[in-house]
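No value in this document is a laboratory result; all are computed from the given coordinates. Predicted model, so just to flag it, every value in this text is computed and none were measured. Cβ atoms are built from the backbone, for glycine too; each structure is taken alone.
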Structure 1
């Protein structure tokens with residue numbers, strides 16, 4: 001059985017942007033479930049954490065929302081990536097890739113490699 005971990009501080013926004021980029025418009029619950037699914041069910045997305053991130057991204061212009069009907073015919077707010085959101089996703093992705101490269105160097109370093 002896999003142990004679920006809370007989403008790391010500062011990463012949920014990027015996960016939301018990437019999820020919407022790949023899957024298109026989704027409601028909040030759908031975004032949370034997809035992030036958990038993409039993580040291989042290793043992450044748990046707390047609704048109390050997700051909705052403030054969605055609000056922040058929407059206020060920043062990275063996503064837009066509109067009301068619609070969910071799969072079970074309930075009223076739900078659906079979120080989609082905007083042009084600004086695509087640009088933000090690109091910039092954030094580059095930043096995280098650089099960070100991952102730097103951290104990877106620390107796991108690979110040996111004492112004999114240092115001057």
Structure 2
């Protein structure tokens with residue numbers, strides 16, 4: 001069986017690299033984007049992405065919150081996970097079934113959220 005593909009969207013290279021390594025070590029395939037614009041291009045190009053794990057605060061045409069709303073509209077089955085060290089969105093600000101993890105996150109929090117992938 002193919003490994004689930006996780007798209008990690010994070011503009012800070014060291015945080016992105018750490019998240020990618022943690023998720024790969026847990027047995028998932030990971031692709032990465034440094035912002036929402038790159039993430040949308042990857043989602044349009046690949047039909048195998050099962051999860052978008054994004055930071056909220058990012059430069060570019062949209063932040064992580066706008067990104068998860070766009071993903072939910074265009075690719076409803078994708079699992080959405082958001083993280084931030086400064087912003088804690090209200091549940092009403094996020095699309096349904098979005099997981100929020102405060103930074104700095106622990107491996108168990110991220111892997112627990114990924115465990116919901118079917």
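At a glance:
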item	result
Origin of the value 18, 14, 4, where semi-axes √(5λ) of the Cα gyration tensor in Å, for residues 8-47 alone was derived from one of 1, 2	2
When FRET efficiency 1/(1 + (r/R0)^6) of positions 56 and 104 (r between Cβ atoms, R0 = 30 Å, to 0.05) is computed for each of 1, 2, the largest belongs to	2
Structures 1, 2, by relative contact order in percent (Cα under 8 Å, 6 or more apart): label with the highest value	1
At a computed -18000 (helix-only ellipticity at 222 nm (-39500 (n - 2.57) for each DSSP H run of 4 or more, over all residues; to 500)), which of 1, 2	1
Which of 1, 2 yields 16.9, 64 [Rg and Dmax of the Cα atoms in Å, calculated]	1
